[in-house]
Structure I
Amino acid sequence: MTKFAKRRLLVGALLLLVLAGVAFANRSAIRAAYDSISGADFSGTGHGSVVLQISAGDDGATIAQELVDLGVVKTYRTVYKQIVARDFVFYPGSYQLKLEMSSSAALDALANQDNRISNKVTIKEGLRISQVLSQLAKATSIQQSSLEEAAGQLSKIGVPEGEVSAEGWLYPATYDFDPGISAQKVLSIMVERTKTELRKYGVAEKDWHRTLTLAALIQKEARLEADFYRVSRVFLNRLDQGMHLQSDATVSYGVNGSTVSTSAADRAAANGYNTYRYPGLPIGPISAPGSIAIDAALHPAVGKWLYFCAVNLATGETVFSETYSEHQKAVRQWQDWMRKNPGYE
């Protein structure tokens, strides 16, 4: 063999190696093109709209079949081979796809979290259950009447036996609910989140009611984080001394009021939330307490205070007092602020 022939043979071999490398690197694209030409796959990014629901535990085989059944891809074998080749990881949720997509385009769409459909809602601390259900209805498109019905079925959503309502058991947090979720499932998730928080703080189940009731009261009465722990101490001091809690927040809740202060008639109302009329804690939570309120209920500040009064409703400034005479001074300070700032009722 001549020197020239050997060189041509070497160049040819190198070219074949390069082509083989390119083919290997692009094997998925080549296979996709072949499948499309052979009729085993759709081509392009599809048309129309369809939703794929992926549940926890669904594997590649299950999802491949669902994609075929929905009309997203053409054949099970083609899409499943690509799932295996990509070592594709699926995440539970609802995904917006199109009809008659190529298998490659469908998997690309599933990898893009922008195609995940969600109903995100943030429930703030201190809301009453009526407000919570209203926000959930707006975020999830579930009818508020369905949420109210589910909230009344305490055992079905996981609220412990003996509670008077689901008030306080729907934990305030940011949730991301899948489309089509039921009212019962939404509330069950939120109740379980409350239990998780109570367990995190080591609260025994027998103490859940008391802890949540006190935390909900603290949540409504305190504004500044440090005051959560002082308010907790005031209520616990009063309970220890056999004093009525005299919380306007509980009175307002009992008469379905919405103002900061309450009337003599409100404070005389015969309901289990009226801590002016009845001793001890109210019969149940009056709001949705967050983590800080729960922590404060369990770990109150050290102090001898028996009274507190918010003297500036705009800033949340609160005066804590050990004696009634000191408290009266704070009340006059609050009344003066109210005269100068009408509209905070």
Structure II
Amino acid sequence: MDRDRLERTARLLVAPGKGILAADESTGTMKKRLDGIQVASTAENRRAYRELMFTAPGVEAHISGVILYDETIRQSAADGTPFPRLLAGRGIAPGIKVDTGAKPLAGFGGEVVTEGLDGLRERLAEYRDLGATFAKWRAVIAIGDGLPTAGCVAANAHALARYAALCQDAGIVPIVEPEVLMDGDHTLERCDAVTEAVLSAVYAELRAQRVHLEGTLLKPNMVISGQACPVQADVRTVAEATVRCLRRTVPGAVPGIVFLSGGQTPEQATAHLSAMNALGTHPWELSFSYGRALQQPVLQAWKGQAANAAAAQAAFRHRARCNGAARDGTYTAAMESAAA
């Protein structure tokens, strides 16, 4: 394990003013996104859509890395340049999603565990040869009546730690993603308690599996009200609760926290991140690793039409710029109206 290299890569991914584009949607998820704009989910359409984001002028000022899917890391731009090489040439690190998805957790009705450890060592070596410098594994934790159970949390924390250890063995920085879902009517306080328990379990496992924390990143949910909760916490409350929870659980050795958007609107995800950074200095960089919160306006502008590519790229550049401002707490709603 080259610890210095892992640390350098991790720090570059959370460089000031920058964050990560999560473009690692599975083929099934991408089909749902394209269905929403009445575009057929063919390999070529998926490739063309990703290319317009990867080639958007100026986004390297605010995008440090891109998480790719197995299909995408093997694809190329229209001029034949492989996507990993295209990104690296712009100073954007190529990454890869390596889990195989959440499956029912045997013995725990209604809960899931993320799979994909079998054969992961060999897949990581292949992805490294294809150009990947970092990876992502997502665990999914639901809040409900009696959920999550300690068994579900433990199973997912252990899998995340084994994944992280294998990544570092391969010279790849692991992004550890334990997502406590927004689905449900739970309060912010309930999300806070569950998130604290999950993160505590994850870091206990990471230590037990001898993962070098300085060469990792965390991709957590924000501490936020459930989507169906009748009382929705305001931006400052979310920011304060999230930072407080992280301070209780995440070691200062971790160089950065790259939040998932988790079903928030693009504007909400940006506002929450900005409010956290406006609270002052933190032990870690607070950044973003957004999927829908970066891509939703891009899809709506593109609509599968080549003639709309410039407008779609402008939408992506705008969201990247807004989140870049959120990195130092200077994002304002006026930035949205100015762009409009």
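Each value in this text was obtained by applying a stated rule to the coordinates, not by laboratory testing. Source: prediction; values computed, not measured. Cβ atoms are built from the backbone, for glycine too; each structure is taken alone.
Comparing Kirkwood radius over Cα pairs in Å across I, II, which structure shows the greatest value?
Ranking I, II on Kirkwood radius over Cα pairs in Å, first place is I.
Using Cα Rg over 2.2 N^0.38 Å, for residues 80-263 alone for the comparison, can you identify which of I, II gives the largest number?
By Cα Rg over 2.2 N^0.38 Å, for residues 80-263 alone, the leading structure of I, II is I.
So if we calculate mean count of other Cβ atoms within 10 Å over residues 88-95 for every structure here (I, II), which label has the highest result? Walk me through the intermediate numbers first.
Values: I: 15.8; II: 18.6.
Answer by largest value of mean count of other Cβ atoms within 10 Å over residues 88-95: II.
Tell me which of I, II gives 22.8 when you compute mean count of other Cβ atoms within 10 Å over residues 176-183.
II
With relative contact order in percent (Cα under 8 Å, 6 or more apart) derived from the coordinates and found to be 19, which of I, II does the value describe?
Working: I: 13; II: 19.
Answer for the origin of the read-out: II.
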